[in-house]
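Quick note: the coordinates plus some simple rules give every number you see, no bench work behind them. As the structure is a computational prediction, the values presented were derived from the model and not from experiment. Cβ atoms are built from the backbone, for glycine too; each structure is taken alone.
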Structure I
Amino acid sequence: MRIAQIAPLVESVPPTLYGGTERVVSWLTEELVAMGHDVTLFASGDSVTSAKLEPMIPRALRLAGVHDCTPHNIIMLDKVASRQHQFDIVHFHIDFFHYPLFRRLAHKTITTLHGRQDLPGLADVYRAFPHMPLVSISDHQRKPLPLVNWLGTVYHGMPEQLLSEGKGEGGYLAFLGRICADKGILPAIEIARRAGLPLKVAAKVDPVDRKYFEEEVRPVLAMSPHVEFIGEINDARKPDFLGKAKALLFPISWPEPFGLVMIESMACGTPVVAFNSGSVPEVMEDGLTGFVVNDIDGAVAAVNRLDRLYRPTIRSRFEERFSARAMARDYLRVYQQLTTSEDVAAVAAE
């Protein structure tokens, strides 16, 4: 198939540091190329890919210090539209910004929603374009939008060789991702304290979360000798960081659409102790790849049961459920469903 992948321009593909969506786009793109498909990636010029790269800007916007993506997205969409006849499938990863321009191309357009869908105004947008085909990254993500044109749920997948199984010999608990209230850094610190284990925090602090970090988190860190704040890390450091950890803490308090760090931890054979929110019950297999709990008390108790879990089993479940090949195969089924759907083509032609 001739496939166009349309990536966000905030980060490169793959991202240099933090960037979940861009990382998934990279994994999908590379796997589709490996499977023999003709893939073109529309992304920032500092992206690295085996596909045909169409650079929309020289450098990822965040690294270039640009905060408003809208002008660059408009230019990118115009370029994609001018070349749409060259592709069988145009796969968007930029929310709904392309809808007005591509509404009559719904028969060859697919949109993966990577974020939460319970925010004000989103339902109105999707109601205005009810025929546009969508893919969710978890079933839970769909709940606020039950009546849109869902073609399927495709779980994220990553290359099997990217992270290897570790032994957990570091004896510490890990927190990976981003510092904000929703991600649960303060509960993680408390869980580790009550469990009597050190906590290593490898996390990014976005400008929007800087005030929260300085006013709420930093004072707690200063009083928590069991916590080591490492800061943002890249993919090369993740195998060591996750592989040596006794467990990953994921005490979220928001409707997480997927939670990429959970499968990264599983790829290292490291169990996850996660709060029961969002997609967690879909991604985690309670008592097998980790523990799904309801609160801090439950998390502390789960940490004390970690020895019941078997790291090779956790790794094997990652390979079975969340490999890049599994993700690419699921997307190809969606692509095939879209290209053979007479209903979508008929609505788009109206």
Structure II
Amino acid sequence: MKNYNLAILGATGAVGHEFIKLLNERDFPFSNLKLLASSRTAGSELVVRGKTYKVEECKADSFNGIDVALFAGGPISKEFAPIAVKSGAVVIDNSSTFRMDPEVPLIVPEVNPQAILKHKGIIANPNCSTIIMVMALKPLYDLSRIKRIIVSTYQAASGAGKDGLDELERQIKEAAADEEMQANIFPGAAFPKHYPLALNLIPHIDVFQPNLYTKEEMKMVNETKKIFDDYEMGITATTVRVPVYRSHSESVNIELEKEVSLEAMREALSKFPGVILQDDPQNQIYPMPLYTSDKNDVYVGRLRKDESAPRSYNFWCVGDQIRKGAALNTMQIAEVMIKNGWL
């Protein structure tokens, strides 16, 4: 198998560190590796497969000779993705910059791998909550087209990065000591008001839009339609930040075009790559974020009929948003391209 020259932009952040962990776990074929970051963290060292690499500051010439560039996300993608493509690299980007660009495919490899072939140098990785949901939806959509989706998310603190995790951990200690909890991160650093996440739920992720939904909620709506190439699908979302360290959970209600048995749905889910069915409520077996953190798969359970509406069903799904929701999905896109000779 051919080896490729690989670059990782954002190597020192949460998603970047997950890329490093995955390179140490998976047999991704690279011959040369370049770790890139901003000037703030350039110069630090990271170990990949027993070799120490120095993180370089990302510059215009950083992608010369690079075949594949994995971008961890953030505003820097807008500047450097076109530069990397011009240098000859295929960019797989975690930011929201290119997701809704009609020229850029939005990919979950188990769901719509064929769309990769439409790329013109940039491939977008979907929002983490979208990835987790569509992994559970795809085997059901294959049984019957989904007409409508109602989803509520329960999103972990790590979705806000290391600062979010650190704040939750500190607030838990403050609450246990009966001290006032200091809040600086949630619902976001850019907002004038901040609330404690410990002992709390915050129904606000990202900025509110004119339709009173948040940007995070509209990402789930618009990205799901694009991934399934089904713009007639009705979708509504409510996204909530919860005091969990890692792994997002989602309560999903779907309306199908035709009646499908629960048995057929369970069989389809159990056979779908990347999905683990945990659906034995009588024995208290169902997905939970504590037990799905650092796992590659999306876990699905609590499957049942919605008795209030015809051809409608509920399920609960949980997945590690840093892993499958970000770094792993990005790397899997590159792996599919390599496997099929598309790179």
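Among I, II, considering only distance in nm of label points 7 Å out along Cα→Cβ at positions 69 and 181, which has the greatest calculated value?
The structure with the largest value is II.
Comparing structures I, II by distance in nm of label points 7 Å out along Cα→Cβ at positions 5 and 37, which one has the largest value?
II
Out of I, II, which one gives 63, 40, 37 for Cα extents along the principal axes in Å as computed from the coordinates?
I
On Cα Rg over 2.2 N^0.38 Å, for residues 13-60 alone, which of the structures labelled I, II is highest?
Between I, II, the highest calculated value is found for II.
When FRET efficiency 1/(1 + (r/R0)^6) of positions 189 and 229 (r between Cβ atoms, R0 = 41 Å, to 0.05) is computed for each of I, II, which one produces 0.70?
II
Where is mean count of other Cβ atoms within 10 Å over residues 21-28 largest, in which of I, II?
Once mean count of other Cβ atoms within 10 Å over residues 21-28 is tallied for I, II, the winner is I.
Starting from the value 16.2: which structure in I, II was mean count of other Cβ atoms within 10 Å over residues 197-204 calculated from?
Answer for the origin of the read-out: II.
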